[in-house]
1. Out of I, II, which has the highest value for relative contact order in percent (Cα under 8 Å, 6 or more apart)?
2. If P(r) over Cα pairs in 10 Å bins from 0, in percent, for residues 25-248 alone is calculated from each of I, II, which structure is the one that comes out at 7, 25, 36, 27, 6, 0?
3. Kindly point out which one of I, II the value -10000 was derived from, the read-out being helix-only ellipticity at 222 nm (-39500 (n - 2.57) for each DSSP H run of 4 or more, over all residues; to 500).
4. Can you tell which of I, II yields 233 when volume of the Cα convex hull per residue in Å³, for residues 105-392 alone is derived from it?
5. Identify which of structures I, II gives the largest calculated value of Rg/Rh (Cα atoms, Kirkwood Rh), for residues 225-320 alone.
6. With log10 I(q)/I(0) by the Debye sum over Cα atoms at q = 0.08, 0.11 Å⁻¹ derived from the coordinates and found to be -0.56, -0.95, which of I, II does the value describe?
7. When Rg and Dmax of the Cα atoms in Å, for residues 185-232 alone is computed for each of I, II, which one produces 13.7, 44?
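We did not get these values from a lab; they are worked out from the coordinates using the rules stated. Please read all numbers here as calculations on a predicted model, not as lab measurements.
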Structure I
Amino acid sequence: MSRYVTTPIFYVNAAPHLGHAYTVIASDVFARHWRQRGEDVFFLTGTDEHGEPVALAAEKLGMTPKALADQNAVHFQTLGPRLGASEDFFIRTSDPRHVERVQEILTRVKDNGFVAEGTYEGWYCPRCADFKTESEIVDGNRCPIHKIELTREQEQNWFFKLSEFEDRLKALFDGQPDFVLPQRFANEARAFIDRGLHDVSLSRSKLTWGVPVPWDPEQVFYVWWDALLNYVTALSFAREGEDLTDRFWPATFQVIGKDILKFHAIYWPALLMAAGLEVPRHILIHGFLLMKDASGEETKMSKSLGNVLDPFEIIDQYGSDALRFYLLREVSFGQDGGVSVDGFVTRYESELANEFGNLASRSIAMVRRYLGGELPAGVAADPAITAELDPIAATVAEHIDAGAPSAALDAVWQGVRRLNRYVEESAPWTLSKDDAKRAELETVLVTLIAGVRSTAVLLHPFIPVAVEKLLAALGTPDVSLDGATVGAVPVSAVEELAPLFPKAS
C-alpha cells in the first residue's frame, strides 16, 4: 500500500519554532510506522516562499523576497535532520518546477470554467495573507488569529468560483466523515460551508512576489493557491526523471495546525475538484502548544513574553528523541495542550530515563551479570507476559491509522510499565542466588529481553535514535513490525549498553 504524508509548508519570514517542530515530528511518526509495516511511503515538507508576509518581512530588512527566502529556507531545511525526521523531499515554492506546475494546474482550473474576473473589496490580514469574512472578524475589525487590525482592500482580481462547490463539499463531508480529523474540526469546517460559500480571490494585482498568472502577467496567484498546490506539484519532480503522482496521490494524511483549517478543509478540496484531481484521504488537525507558567496557567507562546520553549535548546541538551517523546506524550494530538520546561524535565527523568532507559539497561546488565551475556536457546518467554504485550502492536497500528499518535505512544508505554512491574514481581536478583531456580531465572531474563526488544520496535517511530542503540546492543537491528511480538526475533547475546537517556549535567 502507498502512503503519503505531508506537513504544511512553512513561511520563511521567521525562524522555525516549536509549532513547526511539533508538526514535523508527528508526520515523521506516521511515516516511520508505515515504513515498519513494509508500506510504500513518501513524506513531504518544505517552505512557503511567496506572498505578502514574506514580501513585507523582506522589505523591513532591506532585502529582496528571494534573498530572504534563500536565507531562511536553510533553517527549515535543517529542521528535519535536527528533529530526527525522515522526510523524502523538501519543497521550496520558489522552485521554477513548482511555479511551472502551479501555472499548468490553475490554467486547467480556468479552462474548466471555474475562474472569472471581478472586483474584490473586504477586510484583509497581511500576516495571514487572507481576506476575512464578516463571521471571522473579532473585536471590531481584528484578525481572530493575529489580533491585529484588518485593512480594507479593493482589487480587480481573478476569482475562483468556490460557490459552485458548496454542494460537492457537503457531499464530501457527508460521504467521508473522517475526511477531517478529529471530528470537531470536521464539524467546524462543515459549519463554515453551511453558512454559504462565496467566490474567493485567485490572484492579487498589488503584489509582484508570487507565481505569475499565465493569462494575465500583471497579476500573481494568491499565495494560498500556490502554497496548497505544493502537495501535488512536488510529486512530479521530487525524484529526478520520475513522476510519483499516480503512485502516491491522493495523500493519506495532510497534517496541519488548526489555524489553517479553512484553507485545507474547504478551499483545497474545492480546488482539486476544479482541477479534476482526487481529494486527500484525510486532513489531520493538531491543536496549539500553549506555555504553562509556574502557576499552571496556559498561554500562547510569545517571544515578547519570554515564554518560548526552544526546541533547539532541548535537542542540544537532551537529544531529539527527548523532544519527540515529550511533545507527543504531554499533549494529546488534536487537542490544545500546555508544555513547560519543568514538565519536559519531569517526563524525561521519570519516563524516558527511569521507566524505559533503566528498564533496558538493567535487563541487559542482569543478562551479562547472571548469564555471562548470553541467552539460552530454546527457552520461551513467559506466556502471561507475551499475552499482555503482543496485542499492543495491533493497537498501535490502529491508532496510527486513525491519526492518533499520542494514543499509540500511550499504548506502548503501558507495555513499558508492565515490564517494569514484571522485573519487581520476578526479582531476578533473588533467583540468581539459588541454583535450583536457574531455569526460572533464564525464563525471566529471556522474557525481559524479548519484551524490551518488542517494545523498542514499537517505539522506533517515536524515539528512533535510542531504539537503534538499544537494538544494536541486542544484536537485532531490524525494526520491521513483523518482529514486534515477544520472541519473534530471538536474542542470543547482549552487549553493554550506555545509558539511553543520561541525566543532564
Structure II
Amino acid sequence: MSESHTAEQVFVGAETQHSLNELEHPLEFRTVSEWMVLRKEDKPTARMFHVAYLKKGEDTSKRPVTFVFNGGPGAASAYLHVGALGPWRAAFSADGEPLPPPVQLVPNEETWLSFTDLVFVDPIGTGFSRLIEDEKGEEGKEPKKSSASPQEYWEVRRDLESLGELIQGFLSKHKRWTSPVFLAGESYGGFRVAKMVRVLQEEYGIGLNGAMLISPAIELATLTGTDYNVLYWCDTFPSMAASAYFHKKADDSLLSLEFSDFLEKAETFAREQFLPMLLLGEAMPLEQRDVVYAEMSKWVGLSASLLAEQKGRVNIDKFRRELLREDGWVCGLHDATMTGYDPFSNRDSFEGPDPALFATQRVFQSGINALLRERLDVNPALDYHLINMKANQTWDDKTRKHFVQETVGSMDELRYGMALNPHMKVMITHGFQDLVTPYFSSARLAGHMNLPPVLEKNFSLRNYHGGHMYYVWEESRKAFQQDAQEFYNEAVPR
C-alpha cells in the first residue's frame, strides 16, 4: 500500500442499485461490495472481500442466500461470479470458446439470482482480500503490524475458519439468520464445501439447506496417478474417451453410438477390463494385456503401441498432446474440448499454455475488473488477484500429525455433515471432458459413501458437456441452472 492511500481510502465498499429488464424474467436488485475484518484473538488480521447480490421485493427471512467461492487453492471467485452464477457474465461462444478481446459483459439469462441471493467470497490473498499488513500508528511510532502472515490463511483448517467467520458475520450484519443457507464451491472450492458442511453446522451453528460441489476435488489423493495408485488411471479413462468422442478420434464403430451409450460402455470397459489389468500388472499374461490395449485404443484414440509402452497409464499431459497431434493441436487439461497451438511441439514435454485455463484467464480477469470497477463502483488502489500462485504453491495442511498419514480428503466430512443434518441436500456436478477432476472419480467415491436411504435421497450427481468450467458452454450453463433451481426448490421448506 502506498503512503498516499490510507486503509480507510483503499478499503471502501459500495452499494449500488440495478435493474435487468433485458432478461426473460426481469430482476431488480442491489449489490453490496465490501470487506469484512477477520480477527485473531480479537485483533484484526485480514480483510475479506465479498460481493452480495440481493434481490428486491422478497421476504429475506425466507429467501435463500448462497455463499460462493472457487478453488485453486489460491483462486478468486471470479470464475463462478462472471462465468455462471452472477447477473452479468463474460461472453463466450456457444461452445465455450473465448471471443476476441476486449471482453464483453452481457446480462446472464441463467443467473441464480432468480432463486437465491448470492455472496461471492474471495479468500485471503485472492481478489481484493488482503492481510492488514500495516495501519497508521501513533505519532512518532512504527505502523502496527498484523499478527498474521499470509501462510496462516493458506492452510486447510485456517481457510475454513476464515470462511466460517465471514459467513457468520454476514448473516449477522444483514439479519439473515432465518434465511435458508446454501454453499457452492468449484474445484478446491468443492473440497471446501465438503468440509464446511461439518464445520459450519458443528462449530458455527449455521444450519445448511444445501451444498453444491462444482467440478470438485474431494479426495486429493485421487488427483494423481503412480505405478501403484491404479484407481487414478481408471478414473480418468472415461473423460479421455469422452474427449476422443468429441474430437471424433475414437474408433468409427464407437462414434456411431449416441454419446450417452458410448460413455456407459466406456465406463463398463474401465471397470471390467482396464482396472483388472492395472491391478494385476505383470501378473496378467502379455497377450491378455495386448488385447486390453487394443480395445483401449478404440476408446481414447491413441495407438495400442503407445498404450502398451505406457502400460496403460497415460498421463493427461501426454494424452492432450497426442490426441490431436496429427492436426497440429493440443487439448486443454481443464476442458479437452478446447484446443490451442503447441508453440513447442518439438520438445519432449508440453511447455505451452493450457487452452482451457490460462487462455481464458484474460476473459475472467478483464470481466471481473470491468464489473467491479465500472458497474459496481468498487475501485480500490489494489490489483484483483484472479489466481495467487504463491498461495497455491505454499498451501499447507497442519491437520496431518505424521508424514505417513494419508493425503487430506473431505468425503468423510461430507458424510458427517449429511448425518448431522438429514434435511440438507447435496449435489455434485462435473464436465465430461474435464481431465483434472474427472467425473468418474466422484461417481466412484459416491458409491462408497454407504448412505442410509433417508440420506441417499438427499444426494445427487449431475454431469454436463464441457470441462472444469463446463458452464461456459451455453447448453451446459442452461442445464446447470435448471438443475440448480430444481435442487433449491427441493431443499427449501415450503
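1. Values: I: 15; II: 20.
Largest value of relative contact order in percent (Cα under 8 Å, 6 or more apart): II.
2. Of the options listed, only I reproduces it.
3. Derived from the structure labelled II.
4. The read-out was computed on structure I.
5. Answer by largest value of Rg/Rh (Cα atoms, Kirkwood Rh), for residues 225-320 alone: I.
6. Details: I: -0.56, -0.95; II: -0.51, -0.95.
Computing log10 I(q)/I(0) by the Debye sum over Cα atoms at q = 0.08, 0.11 Å⁻¹ on every structure in I, II gives -0.56, -0.95 only for I.
7. Working: I: 14.0, 39; II: 13.7, 44.
Matching structure: II.
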